[in-house]
Structure P
Amino acid sequence: MDETEWDIQEVKRLKKKQLIQYNFGMLFLFLLFAYYVKTGGTFLAFLILCCVFFWIMAAHTLYTLKTGKMIGTKTNRLVQAFDRDHRGERRWKRKTMTEAVIISMISVIFTVLLFMINFDSVKLDFPSDTFPLIGGWLGFNIGEIVRMNNL
């Protein structure tokens with residue numbers, strides 16, 4: 001589709017729907033983390049889960065970059081297709097390449113940390129350990145809302 005064929009109001013509606021889906025996902029992860037910490041979960045298991053999550057994200061991003069196919073909900077695929085058309089193929093590919101490199105680096109760092117940290121001395125504390133998660137969540141929402149308004 002050309003950029004002129006996209007209905008901007010429909011794209012904004014889809015982006016809002018996608019943001020709501022992401023917020024439900026983040027809320028689920030937040031509650032899962034809170035439950036995990038309250039039940040006495042270990043930092044080692046948490047780091048292993050994070051490591052697996054980041055490797056899955058890296059594989060997904062590399063797959064999208066290599067094949068150009070989008071994986072996800074219908075809303076997600078439509079929004080990604082709009083972004084690809086709206087930005088242009090080169091900018092989309094450059095953004096996806098940057099995303100793949102950053103996520104791959106984070107995956108490697110988490111894997112290295114998995115083998116380097118002494119886990120006996122690290123404790124998870126529920127209220128204070130969630131502040132970075134909440135900050136990232138708020139920042140993501142603000143950024144997405146600004147991007148929606150700039151369409």
Structure Q
Amino acid sequence: MGRLPTFENLAHRQVSLQSILCPFCGCYNESADHLFVACGLAQEVRDFVSHWCKIQHIYAFGCRDLVSIYKSIPGAFRWRKMVHAVVLVAMWSLWHARNNKLFHNKFTSIVTIKEEIKTLGYLWIRVRSRSTQLTWDDWDAFNLHSLGI
């Protein structure tokens with residue numbers, strides 16, 4: 001995640017910034033690990049993903065742990081790939097909320113982030129999946145039986 005233009009990475013590249021603190025919590029330097037794993041908002045998102053996907057709480061110490069979490073959860077490979085997709089969409093949604101705050105001075109609520117994760121995840125899976133049988137209602141309940149999972 002060293003290529004992601006977080007404040008910490010930009011400062012490391014000698015970019016002059018007013019602050020390198022996380023735009024969400026303002027307590028710690030904004031690194032990828034903080035933004036996606038350690039920040040309170042990221043923890044709320046992980047709690048939501050765990051609950052919605054019906055998996056044990058996601059424990060991660062860094063981004064690498066987060067993006068590889070699907071490898072350590074039980075279940076069929078296709079189901080684990082769906083969880084992986086949700087985690088990636090969750091990371092994207094956090095990045096999107098961060099950019100909205102920084103560049104448009106718009107606060108994105110946790111409710112909006114959760115809705116975005118579900119909506120973008122559904123659209124992503126519908127476009128990328130060979131099966132077109134996934135309905136919004138099944139996705140909303142994370143009931144993937146219609147996909148044979």
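Where a number appears in this text, it was derived from the coordinates with a stated rule and is not lab data. This one's a predicted model, so the numbers in the text were calculated from it and none came from an experiment. Cβ atoms are built from the backbone, for glycine too; each structure is taken alone.
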With relative contact order in percent (Cα under 8 Å, 6 or more apart) computed for every candidate in P, Q, 42 is reproduced by structure P
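The value 16.3, 52 for Rg and Dmax of the Cα atoms in Å was derived from one model only; which of P, Q is it?
Working: P: 18.0, 58; Q: 16.3, 52.
Going label by label, the one that fits is Q.
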Quick check: 0.95 is what I get for FRET efficiency 1/(1 + (r/R0)^6) of positions 42 and 130 (r between Cβ atoms, R0 = 30 Å, to 0.05), calculated from one of P, Q. Which structure matches? P
Taking helix-only ellipticity at 222 nm (-39500 (n - 2.57) for each DSSP H run of 4 or more, over all residues; to 500) from the coordinates of each of P, Q, which one would give -27500? P
Assign the value 79, calculated as volume of the Cα convex hull per residue in Å³, for residues 82-137 alone, to the correct structure from P, Q. Q
